[in-house]
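Before anything else, here is the set of structures, which you'll find just below.
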Structure 1
Amino acid sequence: MGNADEQTLAIPDAEGAPPVAGPGGRITAKAAVFLAVAFLAAGALGATQAGTPIPTEVVQLTQFGPALAVAVVALLWPGEIRSLLAGALRGGGNHGSRGVLLLGTAPLIVAVCATAYGVATGDVRFTGPSALGHPFTVIVVAQFIGACGEELGWRCLLQPLLRTRCGPLASSVTVGLLWGVWHVQVFAQDPAYAGAFLVATVSLSVVLGSALERTGGSRLLLAGGFHMLINLGLLLFMDEESGAVLPMVLFALAALAAAAVWALGAGRAAGRAR
């Protein structure tokens, strides 16, 4: 149920490029509704999980807050949101290699921060899959589903929505900040931990935004796969969930380095395309 004075967003072209909003386009209402529902739903789901036997090591129900927000926004603006979500499950263009590079970036980020942690502390941390409290296959599947629940909102709706009004880097940084703030629980930690976490979410968002720009393949599956690989890598090799500052700082620096490489590569590719 869109407003008559709001711009109808175009379907991305065959190359996967984002739609471009005209000067009269308004995205504020859609973004505001998405964020409000994403925050509120995540809080409600987190409270609900506390009363269920579902372990957070397997999946966090809060991850489905953004997916619920997408559903609400789609009910209010069905035609426009359908256009924005066109690349969520199907891709276009001939740049599928970017998807492979994106998925390969996740274990590299984890490897860099885990190695740096080992050098800094003399302790190489590794939790074997058999040492986890639940079957690793179940954790992998649940982590992927949960990651897709988040990415359906952040990378498949909000990123393309903001992309109608600004460039890939600006939209990626904005989504990364909002994504980080959405993890409100981190602000109960040490300020250095919270700050490093925000650097990490912005950096990962830049990696995702750069990789998914004009990429072939499903935005949802690629973003969800990247997100899952990051989460699994941290689960096995780092202890940032303990609230310790050093692991989070090292993770943020590794993600920042990856973001710089991806942003530079995307900038050069855009320059060649002009």
Structure 2
Amino acid sequence: MALIIAVVNPKGGVGKTTTAINIASSLAIIQRPTLLIDMDPDGACAIGLGFDPSAIHGGVFDVFTDHTSLSTTIHQTSLPYLHFIPTNVVTSDHESQFAEVAADRRLMRDLLRGPVADSYEFVILDCPPSLANVTINALVAADTVLIPVNASQFAVKAIIRLIKLIRILRDKQANEKLTVAGLLVTMHDKRTRVGLQIEKDLRDMFKHLVFDTTIPINTRVNEANYKGRPVVTYDVNGAGSVAYMDATLELLSRVGKTPRRRSDVALGHRNVAHD
């Protein structure tokens, strides 16, 4: 059975989708079979992975609303160990319908209890920047939550709201196994006092929940997004790429999975670079 990781922050602009794409891609690089599911109606994962909208054949919206088989919406990516399911929300009417149907918070959980998830070691859920029905669906399905936090925004209230919701879901037995894998500081500029102070404040407040690894602010990450590539394949040896791979290895340790040796990661990166 796959380990299901929800990437969530109700605050927008934290690098959530970039983090979901690059964590999923890093897992694939080290040959851990991974399924990335986009649950954000914005559909940015498809763009970040370079998909042409005309090449998308169904997604989470179709599964939720038309009972389409989850397996028929799986798309192959450029990485052999990474598969992808888009949201496929095309119109504003679709978005409203998607949110309405997602009021049944068990939908994604029940779907991922089927045979599809058994084909993967990890399922990554990229969630919308809210704590509404779609995100709750993801949280009920997930084993653990990864919370990206923008180092230039001290948005503690959003994090506290999310952690409270996780506790409520556990206490009400909607998902008693749900844990917090940790907070990953993104867009971090260690040259600025503000960035350093926010990191310190986060570590003081959330202690061990904050990842040791931080993701630096990096123009190559933005460039990769624009090109429709994960930065871990676009700029293999760059600071952003290395940071996301380090964050992935730390995530594996935090969720009790054995990380591959650093030499295996380097080999995986070389294979990607030569593709």
Structure 3
Amino acid sequence: MARSNLKSTKLQNDIFGIIGFLILCIFLLLPLIQSFLPSPFEQNLQNRLLEVGSGRYIFGTDQFGRDLFSRLIYGIRISLVVGILGSVISSLIGISIGLLSGYFGGKIDSILMRLTDMIMGFPTLLLLIALSAVMEPGIKTVIIAISFVSWTGMARIVRSQVLSIKTDEFIYAAKSLGFSEFKILLHHVLPNCIGPILISFTLGISGAIMAEASLSFLGLGIQPPMPSWGIMISEGKAFFRIAPALSILPGCVIAFAVIGFNLLGEALRDLLDK
């Protein structure tokens, strides 16, 4: 019975991982058809608020007559750029702090962890709003804000890994051979942290996508006429009764993107835990 349950759980995890991978493949491939679609910026007030399935407009049009499907596809670029760059930068910050804190310990560990606790003590969305409010709205601001508040989880994960690794025999052997602290960190400690780093990085992308959508929804992120999913939900609120697709479809796309990255992250965790 126990073996049967284990096999069932493994199969379920594999299926979820495949689903996540397929979702992400779709998101990566869809922008390739952008050139065959109507311009996501072209306005045509004669075709405003068309319903889903109206001729050449697969998902209908918005309040300015812009093709909703084309705008959703264009939004993939924005979300992936923000998600990946935001996660890369925040991961680099978190990895650096985690390595230094865990390896050297003492006052360095105390100072860096107090800084981490201080950042984690603020509500993430509130901190994002505060940072975005004092800078000029745009994609660079969103990436900077996300990077500044999202590194704490990575720092704690890397620190815990380093604490368990730095007492291993191969670290003592590297020290006895006269390797510098930097070389030990880069060539011996960091490679043994790659698994948790990859998992955290993948999950961080979904968090960055959600953060960008939230800021854009509030008017502090990507600015119109750029078709960010958050902006599309915000603009669709005024027409929800007569054209609910304007808000529902971008919300569904955000959900699928987040689910895809989360499923892939969980699949990586299961794979590396074997």
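Read-outs throughout are calculated quantities, based only on the coordinates presented, and are distinct from any laboratory measurement. If you're wondering where the values come from, they're calculated on a predicted model, not measured in any experiment. Cβ atoms are built from the backbone, for glycine too; each structure is taken alone.
Given structures 1, 2, 3, which gives the highest value for distance in nm of label points 7 Å out along Cα→Cβ at positions 166 and 246?
Largest value of distance in nm of label points 7 Å out along Cα→Cβ at positions 166 and 246: 3.
Determine which structure produced the value 29, 17, 15 for semi-axes √(5λ) of the Cα gyration tensor in Å, for residues 86-213 alone, calculated from the coordinates; the candidates are 1, 2, 3. Structure of origin is 2.
With semi-axes √(5λ) of the Cα gyration tensor in Å coming out at 26, 23, 18, pick the structure among 1, 2, 3 it was computed from. Source structure: 2.
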